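Participant: Below you'll find the structures, each written out as C-alpha cells.
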Structure 1
Amino acid sequence: MKESLKPGIRHEHRFVVPSSKTVPALYPEAEEFVAMPEVFATGFLVGFLEWACIKCVNPHLDWPREQTVGTHIDVSHEAATPPGLEVTATVELIAAEGRKLVFAVEAHDGIEVISRGRHERFIIDRERFDAKVGRKKLG
C-alpha cells in the first residue's frame with residue numbers, strides 16, 4: 001500500500017450497457033432469467049461498482065502484486081436501465097482500516113440514480129491469495 005491510500009479518494013467510471021450485461025444474459029442457462037426484461041442486471045451492476053472501486057484504489061497499491069477482493073456489498077438497484085445508456089459510477093473511499101477498505105458508491109444512468117450504497121474490499125497479496133486458494137482446491 002502506498003501512503004496515498006487514504007479516505008477521500010474518489011473515482012468516476014463510465015460504461016455503456018450492452019445487451020450482454022442485461023438480465024437474460026446473466027444466467028442464460030436459467031429460463032427464468034431468459035424470460036425477464038432486457039435491462040441492466042443487478043449482478044452486472046454489482047460488478048460495475050466493484051470495477052469502479054478497483055480503479056479508484058489501484059493507483060494507490062503496489063499493483064498487480066497487491067490487489068483487492070470484494071468482501072461485502074450493500075447497494076440498492078432503484079431503476080431499470082436499458083442497453084445503450086451510459087452508466088456512471090461515482091465511488092469514494094470513506095474508510096481504510098488496515099487492509100479493509102470501505103466505499104460509498106452511487107450509479108446514475110444519465111436519467112436517474114440507479115444505485116447507491118456501500119461496498120467493502122480487502123487488500124490481498126496475490127501470490128499468498130493464490131496459494132491459499134490452491135490449498136482449498138486440493139481439499
Structure 2
Amino acid sequence: MNRSDFLKLVRLRLADARILLKNSKHEGAYYLCGYAVECALKACIAKQTKRYQFPDKETVNKSYTHNPTKLVQIAGLKPALDAEIKRDRDFEANWSVVRDWSEESRYEWHSAKEARDLYSAITGRKHGIMQWLRKHW
C-alpha cells in the first residue's frame with residue numbers, strides 16, 4: 001500500500017458509505033465512514049516517508065492501528081488538530097464524532113442518525129474532517 005492507494009480507498013469508501021446511507025444500510029455506512037478516515041490518516045503517515053527512504057520500524061508498527069486519535073499522533077498532526085479544534089468549534093464537534101469511531105463498529109448496531117452524523121462530520125465542506133485532512137495528505 002502506498003499513499004495513492006490509501007487516497008483511492010478514501011474516495012471508494014466514502015462513495016460506498018453514501019450509497020449505503022441512501023439505501024438505509026446504516027451499520028455498513030457507519031463502518032465505512034470511519035474506515036475512510038483511517039485510510040486518509042494512513043495516507044498522511046505515508047506522506048512522511050520520502051522516496052527511497054526506508055521507513056522507521058516503530059512508526060510502521062504503530063501505524064497498524066485503526067484508532068483515529070492514535071493515527072493523528074503517528075501522522076504528526078496532533079498540534080495541527082489541536083489548533084484547528086481551538087480555532088473552529090464546528091470542526092471540534094465533528095472531530096468528537098469521528099474520534100469515537102472504532103473498527104469494532106463492524107460488530108455493532110448504528111442508527112440512521114449516527115451514520116448520517118458521522119458521514120456529515122467527515123464530508124462537511126466547511127468544517128469536515130476530510131476537508132482538513134486534504135491539507136495534510
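The numbers here are math on the coordinates, done by the rules we state, and not lab data. All of these numbers come straight from a predicted model, not from anything done at the bench. Cβ atoms are built from the backbone, for glycine too; each structure is taken alone.
Participant: For which of the structures 1, 2 does the calculation of FRET efficiency 1/(1 + (r/R0)^6) of positions 4 and 84 (r between Cβ atoms, R0 = 30 Å, to 0.05) return 0.25?
Facilitator: Considering all the candidates, the number was obtained from 1.
Participant: Turning to a different aspect of this structure: Given that Rg and Dmax of the Cα atoms in Å, derived from a single structure, equals 14.6, 45, which label among 1, 2 identifies that structure?
Facilitator: Only one of 1, 2 returns 14.6, 45 for Rg and Dmax of the Cα atoms in Å, namely 2.
Participant: Taking 1.00 as the value of FRET efficiency 1/(1 + (r/R0)^6) of positions 60 and 76 (r between Cβ atoms, R0 = 30 Å, to 0.05) derived from one of the structures shown (1, 2), identify that structure.
Facilitator: 2
Participant: Match the computed value -7500 of helix-only ellipticity at 222 nm (-39500 (n - 2.57) for each DSSP H run of 4 or more, over all residues; to 500) to one of the structures 1, 2, and report its label.
Facilitator: 1
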